[in-house]
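Nothing in this text is a laboratory measurement; each read-out follows from the coordinates by a stated rule. If you're wondering where the values come from, they're calculated on a predicted model, not measured in any experiment. Cβ atoms are built from the backbone, for glycine too; each structure is taken alone.
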Structure P
Amino acid sequence: MAREFKAITGKITKLNEPHFVDHRGLWVMMVKENERWIAINSRDEEKIKKYHHQLQAQQSASHFNVKVQATSLEGNWLKAAEFSVGMLQQAQIQDPSTMMTAVESHLRLQHELQYVPKVNEACDLFYAKQAKRQLSVHTMTDYTRLVRQLKERFNDRLVSSLTASEMTQFIEELPHPVSQRARYIYLKSFLSFCSGKMNPYCEGRPWIKSGLLQWEPPRTDLHEVKVYSFDEILRLLKVAQSHQRLPHFIFRLFGMLRYFEMIRFTDIHQHVKNHPLINLEGKRIVFGPEIFKKRSRSEHRGRFYANLHPTFLAWLQYFADNNQSIWCSVNMEREIRQQVEGKETDRNLLRHTAITYHCLAFKNPLQTAFIAGNSAGVIQNHYLNMNVPESDALKLYEFTPTKALEMGIL
């Protein structure tokens, strides 16, 4: 490594031109600093002459009472530094430390650019991760909508540049509180992913700052959960029998399946007889991972309906003996539901009814929740209608094929 010249910091009263000394093979320059001579030696002619030029400028500045310090900057770097200082002065910034702050901020930004993705890239990674979880069709549809809207809004922005006010505005642009709450839930999942939760791409470095989601869901009015009355159930089953789809509706009323769970269940096999997930002798139905696609923190997959109620078991045996199909098309189910006035549009009504009646009939919400594949808290808040008479709930679980035959439904 080349040796650095001795720093000359005092007053220069005499400065000689560098000259080559043959017997030493060196370039020598004499400088008189504070009335004391100092010899500067170098084998590099260009280097010592450049230092001589620097000392000349320092000597001239000292003569005019101007303080000049040596710098290692050369060429474009020196020009850029001078231009940067000019920009700060033009902005009427007097503190030189501001330049250091600006440089540090720029370095942080450059560092972020190396590992923080843009919003559209983060959305794609998030969606791919969610798709691997085998979530329900409805949930993936909501995630697809969220990803599309985030891309349209923030596209080429770095994820780290998003602000809390932008997130709040993004949520509140929807007019209805229920829609706002839904967007909040799915956006929270996306931002948790960006902060490093279950994110294999961030390598332990969050893409966003904490506290980015500051929106508080508004209170919503309490609405009664819609369910079928027992009389409405009978009307529904009569219409279903006229379309030869009674087994489908019976299975949903006693099995408490979700709309798409029933579709997946019948995609495996349309008949009770020889269905691989129905065991009539063991009084058991298995809603395995191919049916139940809700994910819990413990990664539990699937649920069971063990010790089938005698009424449900009687119906299943009846369908097996008569080789009846439990399948029903989406359009046909909608057409049958529309026959019950005032309850035409809600396709979740069958599940709400099934859970409410089971819970009221047996007074064991934990058992009901396990069979239905949710929690007791969710049942209380979203499924249970306490205005249904307990007698109606008991009537449903006394509604056997024999009873249906007596009432003219079969």
Structure Q
Amino acid sequence: MNFFKALDPTERRTFKLHLLYFFIDGVILGVMALNEFVILRSMNGSNLQVAMLTQFMAFVLIFAIFFNEILRRIKNKKKLLRVIAISTRLPLFALIFFPKNPEAYSAGSIYPYLFLAIFLIYVLANPLLFPTINMFLKNNYSHKNFGKLYGYASTVNKVVVMLVTVGFGFLLDFDSYSIRYVYPIVGALGILSIFILSLIDTKSIPIIQIKRSFWTAIKDSLVTIKSIIVGNKPYRDFEIGFMLYGIAWMVTFPVISIFLADELNMNGASFGFYKNAYNILTIFMIPFFGKLIGKIDPRRFAIITFSTMALHLVLLIVTHYFPVYTDFMNIRLYLFLILSYLAFSVFIATMSILWYIGSAYFCKDEDVSTYQAIHTSLTGVRGLFAPLLGIVIFSFFGYNVTFSFGAFLLFTAIIILVRSYKRKNNSI
């Protein structure tokens, strides 16, 4: 309590708004965590449509460089947030009109595609929303308090996500068409949360004088990206490793959802449990790994991250061969699947840090935003093809080959990073 009392009035007010935003956002993310299950069970959707969900989330990030330039040029960022809120969250209200009879969701139904279109509009906000949030917070929190305050809010967010995901899973088991009112409520909460965020003071955000045309700025950014990738070999090695990891993630992520829902025949409660129970451990591990990344090279840190995801995939294969389980409170507990998600909890704890700040190690302070924009855009590039590639591999070869392929990519990434770290004269 003394820590919060010591905050200046601006930080205290900002934190209250930040915390409230992250709390509501946790409710929203908790519901969205079961999107794949909703497609497969409530809407009788296809494996391809599950892959499209993953593809949309990554694909929009390819525009990060363009959106970053747009964000720099907009002076009234509060108004920008409110326009984003209404235009991207309001379409969720359309689910009120989705039918409540199974016949409407027969093969070839239009409703899964309508759901995907609504979700695509929803995630289009991310390339503008995420950097705006960071901008608001970094200009209202002091440097020494930023990490702590962001960490407290993130912890609340993860706890809420976990509880809501499991709760929504139970609700879907009770009423698979509860999506007709749950998602419109999420839409309303999404608008409310972003409006709350827009109440944060923006007076301290510097106004940048734009001297170049939009397209000239984009062209200059692309030239800069090329020079960075060609000239900074340690960073290039890091991003090659990350590209291989990212492909492995996007290839296997939709197939894992299909594996849980169809192969293991999970109900909503079990699906929700495995999708978020690992956050319990993740919450406690993040502070430790946050300190660790400050002490070691991000390439060494990434080896930990990629190794734990590879272990997660290997244990999924073991679960497929040895599906040993017991039932507890309507949740099916698989022995090797629990071990798999224990490894996954370490992966998430490390990746949640590495993804955001890993690239900053390879550049000067004034170049951080440029390096992160490259990092984010490359996520969009792999999103163009990797989720669909996963479904193709799964369709022809099944679960085990798909998971093995993902593990192979991760081990390849680890080898590249080990060789990069050991190579002499790696310093910038």
Comparison of P, Q - label where mean count of other Cβ atoms within 10 Å over residues 80-87 is highest
Q
Computed 0.65 for FRET efficiency 1/(1 + (r/R0)^6) of positions 24 and 224 (r between Cβ atoms, R0 = 41 Å, to 0.05) - originating structure among P, Q
Q
Work out which structure the value 0.85 belongs to, where FRET efficiency 1/(1 + (r/R0)^6) of positions 144 and 216 (r between Cβ atoms, R0 = 35 Å, to 0.05) was derived from one of P, Q.
P
If P(r) over Cα pairs in 20 Å bins from 0, in percent is calculated for P, Q, the one returning 19, 32, 19, 12, 11, 7, 0 is structure P
Across P, Q, FRET efficiency 1/(1 + (r/R0)^6) of positions 304 and 336 (r between Cβ atoms, R0 = 25 Å, to 0.05) reaches its greatest value in structure Q
If FRET efficiency 1/(1 + (r/R0)^6) of positions 32 and 88 (r between Cβ atoms, R0 = 41 Å, to 0.05) comes out at 1.00 when worked out from the coordinates, which of P, Q was used?
Q
When distance in nm of label points 7 Å out along Cα→Cβ at positions 152 and 312 is calculated for structures P, Q, the one with the largest value is P
Supply the structure label, taken from P, Q, corresponding to relative contact order in percent (Cα under 8 Å, 6 or more apart) with the calculated value 11.
P
Assuming -15500 is helix-only ellipticity at 222 nm (-39500 (n - 2.57) for each DSSP H run of 4 or more, over all residues; to 500) as calculated from a single structure, say which of P, Q it is.
P
